[in-house]
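Structures for review follow.
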Structure P
Amino acid sequence: MVKTCTFLKQYNNKKCGGDCMLERKITTKLLEWKKEEKKPCLLIRGARQVGKTFIIDDFAKKHYKNYIYINFELSPEYKEIFSGNLDIRTLKMKLEVTFPDKKIEPNETILFLDEIQSCPNARTALKSFALDGTIDVISSCSLLGLYYKEVTSYPVGYERVIDLYPLDFEEFLWGIGIKKETIYILRESFNAKKTIDDYILKQISEQFKMYMLVGGMPNIVEEYIKTSSLANVLIMQRAIVENYMLDVVKFAKVNEKQKIINTFNSIPMQLSKKNKKFLYSNITEDDENTGERKYASAIEWLKDAGIINFCYNLSEPAAPLISNIRLNSFKIYMRDTGLLISMLEEGTQKAILNDDIYINQGAILENVVASEIATRYNKLMYFERKSKLEIDFILNLGGKVTAIEVKSGNNKQAKSLNSILANYKTVTRYMKFEKDCNVYVDEKNIEHYPLFMIMFL
């Protein structure tokens, strides 16, 4: 049982423990997709161990009469189904002779193609399945793009891509036993910009701290719920990081392997800098231009693997934001903050628990905020000027270009936000997410929120 949620169990009159099922928001999207009449095939992509197979498998078993499962990594012999002719009649016949116990019935049959990146022809075949409409098809992939250059015809218009991220903070709260009604009340306070009870503020803030330490990888969250052991959590996190590196050795091109590993290992150091802009010179002795030529593909590999998030610098904080992205100027965040912490020096967990971490605290808080934003928006963006003006994140919220700052300390100064207020009239909303802060709006119309309320953006 999670020791830190005693208040929450009392508040919600709900017991949390090891038997809790992890509810994921993507399930709602899958149910909506199933109801569509002329549906495309789905491609669920994300990092290894983020829960793709479990979620899709559970959905298929609960909502379909006939379920055909193919894992191209565990059973490479099934690749033969997608060799040769890919017309729907041939594909159906091959499936029927391969799985004679499975009937193919409209609206009652689902085909799950797991690790589809290992069979490029299967992705090409998605167009045939979508046009026919008899079989609902979901595919999943890790390390997206690894083999896709071999795809002969992309199923453009017949495939819908959904990115699966680690659990966000709201899903984490569900997992430890927090009722949705409680979260709804907190959301109302956020929307109305009204203060919340100090006791509740303290308790939810403590849970946010635990979420940073545990992260959102499903197996690790389940371990934390069952045992409350951060030592076990750390062991499992480091095992995942090691497995990522083994994937590099296994799948990356020979001339790319060491570059990817060096880039990955540099991320904690890159984020620990005062200026968190990613610099190629921090992973190579070459200058920036030469470093970019050598390492750009390594960064893309990590991005495609679902391990990191890009955050692009803007030339101007003005709508449409995407038109002002500077592709050669960016920050990199780990998708899972728990994994980032596991890559830092020994004692980081304890330091965070005791609120005595200073060197990496800003980086950790920015990373968890970036992860929360990334689950809801397609791109992360920030704004920086050599005049030392830097806004951690820029978003378009409801048609308003919004400046967002993340603060780890109790410093109430907002120099960058003040500069934005004075010099950039295109920005019309200003938000600060801070430790030890309740909800309020100051005299300059800057909105202040506790860190955990980032989940409500």
Structure Q
Amino acid sequence: MSKETVDIAALVSEDGSVQDRRIYWDRDVYDLELERIFARCWLFLGHENALEKPGDFFTTFMGQDRVIVSRGKDGKINAFTNSCRHRGNLLCAADSGNARSFVCNYHGWVYGLDGSLVDVPLESEAYYNKIDKSQWGARRVAQLESYRGFIFATFDPQAPPLTEYLGDMAWHLDCFMDVPGGAELLGPPIKVRVKANWKLFAENFAGDWYHVGWTHGGGATAIGNPFDVVVGNGLCLPGYQFASSFGHGYAAAVPPDGSIPSMHQRDTKRLYDEYMQARRPAVRDKLGPERSTLHDAIWDATIFPTCSFLRGIDTWKVWQPRGPHELDIWTWVLVERDMSPELKQMIRHSSELTFGAAGIFEGDDGENMEGCTWGGEGFITRQEPLYLGMGQGKESRSDGHPGTVHADHACGEIPQRNLMRFWRTMMLAKSWDEVRAQESELVSRRERFATRPAAA
């Protein structure tokens, strides 16, 4: 099979519920993903608090394209490819820092903080002043936007604006991003390499509460309240599943007694609970009753394709693909700006316990995702389709929540099907006009059952 002959329509059903295992294994599928998804979708780069001063920078990836993100002397944030236009060497090997420019280590070409080529050694002697430096700068991203301090970019000039791309998901992100003071990330990110396909992690974090009581049974028992009650899959936690256009989704567990759920322990949990309780009046005044309830919930979510986060565990992740069978997991700590420095550091240590490099849950997930990837290595097993049908027919609307919301409980596969549905759309679509048309039809279908109440 070559990239030109990949039959995407045959690999994933129209509703995303049935998948061919080749989507997690086949190299040609992955190469098409680099073109159709990673070169076109909005991808998370980092948080503005990592770029406080002019000259501050960090390096990251967009798909497998290396990228430098920097704050220019004019205060503007820039993002451009981390590759010299002379012989292709890296412009910057550091993870982060402060610089006046970026100099290629091979022949000394110098690039500005905006990626422009500003100096070429021996320009007059060797090039005879015949090189047009304006044509040989690093490639800048087509669009770069910041949503409440969280920086996203796309290489595609035809992609919709970021707020349109986030769609209904923005309403939900504001449950913690738009609180008084806002939210930020503590870095640098922890980096772990796993031999698994990136989509498996994106699906899992899109709202898979089904695995928590089984996969994480031992860790949940050790951590205790409120997660010891789900050990052995003995209970579907009350809450929501959410799915929106452009493939985003999450599931949230909301305790019926109004308590503050989290995976923090001992003094961290005590201070965290005190902070959240004290914030409730101000959060409710700003966000309203629906979003303030979600502000207090614990939820796992994915912004398509590769940005995921856990509220109440307080980690923010990017799944950096390294091929069909390998990825790097980058993990920041998610906190609210108004938290005390002491509480922020306590949350950092607590989050590292669960989803750090040696986190008790990180290893659980990594082992399973590797098994799911390599379990399709054989000739026979590759021919066995996979099924994401949990909760089919329970999709509904809720007056208080935009998007598709299933309100029976937090367990289901509505957001996972939505993610795979949109993956299929992006892989088949030749243009963003096609994508927009299909997503508009999706919204129209939702509106047609908007009067149908969410399940009680």
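Read the figures in this text as sums done on the coordinates, not as results from a lab. Since this is a predicted model, take the numbers as computed values, not measurements.
If Cα extents along the principal axes in Å, for residues 104-207 alone computes to 60, 33, 29, which of P, Q did it come from?
Values: P: 59, 33, 25; Q: 60, 33, 29.
Only one of P, Q returns 60, 33, 29 for Cα extents along the principal axes in Å, for residues 104-207 alone, namely Q.
Work out which structure the value -12500 belongs to, where helix-only ellipticity at 222 nm (-39500 (n - 2.57) for each DSSP H run of 4 or more, over all residues; to 500) was derived from one of P, Q.
Numbers: P: -12500; Q: -9000.
Computing helix-only ellipticity at 222 nm (-39500 (n - 2.57) for each DSSP H run of 4 or more, over all residues; to 500) on every structure in P, Q gives -12500 only for P.
Suppose you compute volume of the Cα convex hull per residue in Å³ for every structure in P, Q: which one lands on 159? Write down the numbers at each step before the final one.
On the way: P: 159; Q: 150.
Computed on structure P.
Comparing relative contact order in percent (Cα under 8 Å, 6 or more apart) across P, Q, which structure shows the greatest value?
Details: P: 15; Q: 20.
Sorting by relative contact order in percent (Cα under 8 Å, 6 or more apart) in descending order puts Q first.
Given a value of 73 for percent of Cα pairs over 13 Å apart, for residues 176-215 alone, calculated from one of P, Q, which structure does it belong to?
Numbers: P: 59; Q: 73.
Value 73 for percent of Cα pairs over 13 Å apart, for residues 176-215 alone corresponds to Q out of P, Q.
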